[in-house]
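Here, each number is a calculation from the coordinates, and none is a lab measurement. Because the structure is a prediction, the values reported are computed rather than measured. Cβ atoms are built from the backbone, for glycine too; each structure is taken alone.
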Structure 1
Amino acid sequence: MRPRPGEVLHFSEDPTIPLFLPHVAATARQAQAYVWAVDGTQAPAYWFPRQCPRAMAWDLPGTTPADREGILGPGGGRRVHAIEHGWLRRLLSVELFAYRFAAAAFRPFGEPVPNAFVSTEPVEPLGPAEPVGDLVQLHQDAGIQLRVLDNLWGFWEAVVPSTLGFSGIRLGNATPRPGER
């Protein structure tokens with residue numbers, strides 16, 4: 001599930017939202033109220049249940065062969081998404097929906113490279129929410145390796161200092177680091 005040209009997406013487990021109002025997310029690092037959306041590049045990061053913690057890594061032009069092999073692994077994959085075992089059933093059973101918005105209502109957010117799109121005004125979807133479908137199949141079709149780990153922190157701690165691109169979403173919902181329980 002990706003946006004068409006001139007669109008951005010918002011993923012939700014609620015298919016009944018008629019109007020998106022700017023709000024300050026509970027996990028926000030800024031005080032400004034926004035409506036959030038993503039483009040086709042960022043969409044795969046949201047092919048998960050909303051509260052599911054996930055750690056993601058991908059190949060960049062400057063990624064070293066050692067990081068590519070050691071973290072992404074053999075087989076030529078360019079991107080990995082990791083979740084914990086405790087979230088697998090939810091990943092397999094969640095009904096996830098995508099709302100399409102006109103991209104013109106949003107501006108890029110994030111530096112140095114935008115990682116989202118935001119609007120400070122209420123935004124109406126272009127149509128009803130669309131079922132996203134089989135999340136595992138979406139990953140497979142996109143060539144994204146999906147890993148299921150006991151704990152995300154070992155993977156995360158390997159990715160952050162690496163030469164790979166990376167993102168972590170809802171990591172506060174992850175199982176505590178070993179020794180922090």
Structure 2
Amino acid sequence: MYPEPGQVLHFSEDPSIERFVPQKNAGRPGPYVWAVDVRNAPSYWFPRNCPRAMAWSTPTTVPGDRERILGPGGGDRVHAIEYSGLDALQSVALFAYRLPAHGFQPIGEPEPYAMVSTDPVDPLGPPEPVGDLVHLHEQAGIQLRVLPNLWPFWDAVTASSLGFSGIRMRQARPRP
């Protein structure tokens with residue numbers, strides 16, 4: 001589930017949103033309407049409150065880091081969740097809203113992790129069911145790992161030359 005040219009996506013478990021109004025998020029600048037582009041869409045193929053750690057190969061990734069963290073399983077990207085999130089991943093009803101890309105600006109350094117608008121935004125149509133999230137990862141060639149605890153993986157990723165992102169990590173199990 002990716003945006004088409006000229007679009008960004010907003011993923012939600014709520015299929016009844018008729019208009020997106022900028023909102024303030026704790027610890028973030030704003031208020032904004034949040035969305036994602038093609039590169040960041042896979043980071044949101046999860047239930048909203050599911051902690052996840054993600055890593056991917058970049059042009060500056062050292063081969064040893066790629067082999068050690070991404071491994072021989074194929075692909076240039078891996079997403080990891082904890083076992084406690086697996087049932088929700090397999091059963092959540094997730095929807096994608098297609099929004100017009102004009103009026104959205106990238107946010108995040110050194111690489112943008114989202115697109116934001118300070119104006120209200122009307123969806124281009126009704127929300128689309130995203131479907132089977134495990135299958136979506138498979139179709140995209142993204143490894144999906146289920147771990148007892150995210151922190152050892154996160155620590156390895158953040159100390160490596162891979163690109164990475166963590167979402168809802170405060171909700172992950174405590175460090176071992």
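Key figures
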{"item": "Distance in nm of label points 7 Å out along Cα→Cβ at positions 122 and 138 derived as 2.7 - corresponding label from 1, 2", "result": "1"}
{"item": "Source structure (of 1, 2) for distance in nm of label points 7 Å out along Cα→Cβ at positions 18 and 66, computed value 5.0", "result": "2"}
